[in-house]
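Enquirer: Following are the structures in question.
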Structure I
Amino acid sequence: MKKRILNYSEFITERYSINSNESLILEGGAAGHMSHPFDEKDLTFGDFKKIINAGLQGELNFEAEATEKTDGQNVFATVMDGEVKFARNKGEMKNPMTLQQFKDKFEDHGSTLVRDTFQFAAEDLASSLNKIPAKDLEVFNNGKSFMNMELIYSKNPNVIYYDRDIIQFHGIKHTDGEGNEIGEETKYAASIAKVLKDLKLDMGKTFSIIPPQIIKLGKDIDFEKNKAKFIKQVEDLRKRYNLTDADEVSRYHEMWWRETIDKNFPDLGQDIKEGLLQRWAYDNKKALNWRSLAKEIDSKDVANLIKKFDKEDVKKKQKENMRPFEDLFLELGSIILKNASNFVAANPDAEMQRLQKQLKDEAEAIKKSGNVSDIEKVAKELERLDRIGGIESIIPTEGIVFRYKGKTMKLTGTFAAVNQLMGFIKYGR
């Protein structure tokens, strides 16, 4: 009799009584950061196909206009008791800083350009936000809700060089007063920016304040060809475990990990395999008594092999698991971005050429350096870049932001690979 494989919610209910909302580890996502579609565990294969079709059609306006994801520094601002206050993380959202406290935070920063970015922006925000009408200030819930924004200072670029200084509003994040986020509303980014513009409060001493930059998307010239290509990739992944369009993609990842565990440790009991699934796919370290593993499986040698796999191979396997999904959506993003316009960069063509030239020159210099380790690392990233479009697909933007099923997601194209390469070139990591 063939054993029925439990899905995740059934497994945790029967074996561990763990919160059924616990998430798979999806390599590439990070708490507090915007997700790619492949990071969202509850999207279905059918959802992936809809996003592919809409993106190639130039119609990512499912719930709102698609906007540009820019490459700057993030900060939050609120208005509490008539005073503009600031935060950079959850702890600071619980106790937001006054203008002076925020400036003091960066006063001794190692980079004067980073210091100037945050201090100058805070000064401009402090002089404008609390001057808007009381009815518009209500959105800040007297310090419990924060405008999420990005600072772009031309003198302090990251990967992409911008030729203007702007504060771009993204939306309001609501908290419970203890720093915990309880909701998000993107509509206020445009409405508060408009209030500031109408009152001529959008131009500060250093920065100008803008709403989210709406991206103009065009239909891909090779729409039918590329749609067929990406849909086939989704279908191949779906069919691997005989899933349906209605199945959440997390089901694939669970089945992949079960297959990996069965392949590497076929003789383990089912309880131990389920515990390893919990540990490696869901990061539930309490699923197994790790210290007494040898006693649980009655073999010290096998226990040592499992621990060796845990230490040396699991992170590689997590990346291997996600790679086909990641490559699919990064390449999709690179194609969609080729048909996009209205970027924040005032001269995107010139910046695109600069980025492409810099990457080629820096990579070539490392290849000629003779440092085998560095050459291998750069070659690996260039190989990744080739898989998703190549150097010629580099566009001067971090990507596109869109809303789907109530979630804010991004398509970044080649930016992720370029960012990794630039980080290695600049910092050797």
Structure II
Amino acid sequence: MYPIDMSFVDRVQVTLKAGDGGNGIVSFRREKFVDKGGPDGGDGGDGGDVVLIASRNQNTLAAFRYQKLVKASNGKPGTERKRHGKSADSLEVPVPVGTVVLSEESEILADLTQDGQRVLIAKGGKGGFGNAHFKSSTRQAPQVAEKGEKGQQIDGILELKMIADVGIVGLPNAGKSTLLSVISNAKPEIANYPFTTLTPNLGVVDIYNKTSLLFADIPGLIEGASVGRGLGDEFLRHIERTSVLIHLIDAYSENTSEAYKTILKELADYKVDLSKKPQVVALTKIEGIEKKQIKKHLAVLKKIAPRGTPVLAISSPSGEGIKELLRVIQKRVLTENKKAAKEAELAEELPVIGLRGDDESWQVAKNGNKFLVTGKKIERFANRTDFNDYYGLQRLRDIMGKMGIMKELERQGIEPGQKIIIGQPAIGQIEY
């Protein structure tokens, strides 16, 4: 068993928590010789946002292995004399270019694909109003203040998918790392045993001093990788974004056609069917094999490869066939990039049609002898209410009256003493 390089981490579970807003306060001006100074409770400050920043200086998610909670600071509470609590600074978190943020249900929340790209992933809570905010001609001494809103919390997964133009795949010991070391500036570990490569390697390849392409070499696949055999298919995510795949077949394989079919099946069985990606098939290690045998292998591979797939023979140590391989790869990547640009252009032209949720809407449902009230706006007010404060509850009742919720409760037959639960899950409850 070979040791696994634990410095490379490409998938972590994290909680991203924005800061809570500071509470507003109830305060009245009290100064010598000033009678009935009036309310002067200040508002709370806003909680800090959590902002992810894609950085090419980061190449692993190892920093999050032991830091499962990423939390921004809370806003400060308001103080007397209408002094506003200090709002917290945003927490800026650098992540590698290619990081995807997924929800627990595997929904993509953010995809950071460019250096310097910023994504506000969790919004800080708004600070609560102090009682000075509620002063009016008819309400000279308000006794109510709001709690700060809770900051957003994202329980999800950070997943790194390398940004590369070309992916190199094949069985263990097919010569993937050797090829990468010959054509690029990469220095992968190379040895004469399977699974030498335990983590993905990247290398920049300059082709004819005209084009620079990024190549990704991933650990070797074996039959059953999609169900966890060998190193499994965990690293296939790093070639999801590639334009073209180089499929290497060892010329010394007992059965080159079976070697090719094995990898093709594992690519097809991955959660995203990678077998449909444009490929270039290359027979490797031909330096010690007779020309007649090479032609025989190539004929077999051409028969089973998808129509239009180039099939070449190469030797990384001697350089035979390498220039032709790079020329074919360059041409295929250029074609795929043009196709992707055209598809993106068409996608931008299509009108976006969708339904927007109405923030003002609410629903009332009877549940036994209790009533459940839900809705974005009323739940937001409930989150800002201190349910242990009499004046805060009175204000919430007034808001529910103005929104028509109280009338609907009466229509549904609510009786004095029955409970009204706000939010699902419950934020709090009041008595009718």
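Enquirer: Of structures I, II, which gives 24.0 when Kirkwood radius over Cα pairs in Å is computed from the coordinates? Don't skip to the end; give the middle numbers.
Expert: On the way: I: 24.0; II: 26.4.
It was calculated from structure I.
Enquirer: Now for a different question. For relative contact order in percent (Cα under 8 Å, 6 or more apart), which structure out of I, II has the highest calculated value?
Expert: Values: I: 22; II: 12.
Sorting by relative contact order in percent (Cα under 8 Å, 6 or more apart) in descending order puts I first.
Enquirer: Moving on to the next point. To test your reading of the models, identify which of I, II gives 82, 19, 14 for Cα extents along the principal axes in Å, for residues 119-182 alone when calculated.
Expert: On the way: I: 36, 27, 17; II: 82, 19, 14.
The read-out was computed on structure II.
Enquirer: To continue, here is another question. Quick check on the output: -15000 is helix-only ellipticity at 222 nm (-39500 (n - 2.57) for each DSSP H run of 4 or more, over all residues; to 500), derived from one of I, II. Which one produced it? Write down the numbers at each step before the final one.
Expert: Details: I: -15000; II: -7000.
It must be structure I, since only it matches.
Enquirer: Given a value of 2.6 for distance in nm of label points 7 Å out along Cα→Cβ at positions 375 and 415, point me to the structure among I, II it was derived from.
Expert: Numbers: I: 3.3; II: 2.6.
For distance in nm of label points 7 Å out along Cα→Cβ at positions 375 and 415, the value 2.6 is produced by structure II.
Enquirer: Right, here's the next one. Quick check on the output: 4.8 is distance in nm of label points 7 Å out along Cα→Cβ at positions 151 and 255, derived from one of I, II. Which one produced it?
Expert: Computed on structure I.
Where a number appears in this text, it was derived from the coordinates with a stated rule and is not lab data. A quick note: this is a predicted structure, and the numbers were derived from the prediction, not measured. Cβ atoms are built from the backbone, for glycine too; each structure is taken alone.
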